[in-house]
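Multiple structures follow.
No lab work stands behind these numbers, since they all come straight from the coordinates. Please read all numbers here as calculations on a predicted model, not as lab measurements. Cβ atoms are built from the backbone, for glycine too; each structure is taken alone.
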Structure P
């Protein structure tokens, strides 16, 4: 396994199906990045939390951990909480690099995905 790991981070939910979607996104990411350890974490309401996920990566041999934000916009978690958790992880795991991505934001791929959803909705309404 690579010394590089990714922690895919979302808000978290009390709804297990919502949390399972993050697991599905991680599974799809693993297919594209088979050489990296990829785990999930939630900011609130579900486990594992970010510190636990980072510790799992480090225990598995990771020397570089990327916190990949599964958020659309730079809210409180993305601008304050996750940078703080990354800093705390660097202090807790000396010699380990922990960085965070920007949120997904207004990316052309997301606009394409939104257009797909709009078209799917229109198709359903014509059938129903």
Structure Q
């Protein structure tokens, strides 16, 4: 039986660690001042990031978090993004979703982790 995939969230600026497993950047824009060598990514799934319009509207304002979460989940329902989510959820290695935002509580990786965890609990989704 395959090991259950553990999903972690981490700022891309933090040093890579062996327990990170698969390291996937989920931001639309490349993080400022970070080289690709230092990031040590396994993938950059820009298609899973919030749209530019939604990202700009949110502006990392915690007061907009609930609405941002609702709108972002709606964007994730798009068939192209659903296919990317399915690909991301595949495998039994640990997975670390990487983001660049300073706010560790209000960023798209938090929502993606929730969505992936929900899919694992209810695979029919």
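Miscellaneous remarks
- Here Cα extents along the principal axes in Å was derived from just one of the structures P, Q, and that gives 43, 38, 23; the source is Q.
- Entry that produces 42 once relative contact order in percent (Cα under 8 Å, 6 or more apart) is calculated, selected from P, Q: Q
- When distance in nm of label points 7 Å out along Cα→Cβ at positions 17 and 57 is computed for each of P, Q, the largest belongs to: Q
- At a computed 12.4, 36 (Rg and Dmax of the Cα atoms in Å, for residues 49-112 alone), which of P, Q: Q
- At a computed -14500 (helix-only ellipticity at 222 nm (-39500 (n - 2.57) for each DSSP H run of 4 or more, over all residues; to 500)), which of P, Q: P
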